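What follows is a group of structures, each given as C-alpha cells.
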Structure I
Amino acid sequence: MDIGTVDEGMYWVSQGLLLADWGQTREIASNDDFSEFNPLLGRTPSLTEVNLWFGGALLANYGINSVDCDKSKCKQLKRAYLTGVIIMQAANVINNKSIGIGFKF
C-alpha cells in the first residue's frame, strides 16, 4: 500500500472524528445535563467558543497534514500526530455516545 494513501486516509479519518466531536460538543454546550471535560474549553462552553475551538482544530489538522514531508523523520512525526488525533478523538466520540450525547449542527 502506498504510504501517501495511508496518510491521506488517516487525515480524513481524523477530520471526520473532529467533526463528530464538534457536533457532540455543540450538544453539550446546548444541554445543561452535560458538562465538557476539555479544560481549555471549560465545563460550560458557549456555542461560539465550541465553534472557534473546533474550527481552529480542523484548520490546524489540515495545516499539519499539508506539510510536504520528503524525509523519513517528518513522515514518522506526521503519522504519529495523526495516530494520536485519531485515538483521542475516537475515545471522545465513543465515550460521548455511550453517555447519550448526540450530534448537533
Structure II
Amino acid sequence: MSGKLQKSQIPIRHSTSLPDEAQKALAECKKQLGKGKVFKNEQNALRTPQQGYEYREFDAGHARPEDPKSKRGTWRLVFEVHSKSKRVETKCFTEQHYRKGTFFQVRP
C-alpha cells in the first residue's frame, strides 16, 4: 500500500454530529463549490481522488485559541468534486486538518 487511505478506511459520521458552526459551513459550501481552494492532500490525509475529480477545501468555522498554526483555524470541510460537472462524490470534515487520520466522511 502507498500509505494513502482507501475510501473504506475513512470513518463515516452523520452530518448532524458536526458542531453547529461546521453544519452551517457545510450548507454554505454546497452552494459555492467553485470557490473552494484546491486541497492538494500533501499529507495523504485522504485517498487519491478518482480520475476526473479534485478535492476542494473550505474553512468550517473560525480560529480558536488552541489552533496552533493558522488564523483560519483547523476545522476543514473537503469535498471530492468532479472537475467538469461539479458533482460532489464525497464530503469530509476534520477538526485538526494538520493531523493525518482525523478526517471522517460526512453523510446526510
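Quick note: the coordinates plus some simple rules give every number you see, no bench work behind them. Remember, predicted model here, so these are calculated numbers, not experimental data. Cβ atoms are built from the backbone, for glycine too; each structure is taken alone.
Per-structure values
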{"read-out": "Which of I, II yields 2.7 [distance in nm of label points 7 Å out along Cα→Cβ at positions 74 and 90, calculated]", "value": "I"}
{"read-out": "Per Kirkwood radius over Cα pairs in Å, the highest-valued of structures I, II", "value": "I"}
{"read-out": "If FRET efficiency 1/(1 + (r/R0)^6) of positions 10 and 26 (r between Cβ atoms, R0 = 30 Å, to 0.05) is computed and equals 0.95, the structure in I, II", "value": "II"}
{"read-out": "Which entry (I, II) yields the derived value -25000 for helix-only ellipticity at 222 nm (-39500 (n - 2.57) for each DSSP H run of 4 or more, over all residues; to 500)", "value": "I"}
{"read-out": "For relative contact order in percent (Cα under 8 Å, 6 or more apart) computed as 28, the structure of I, II it came from", "value": "II"}
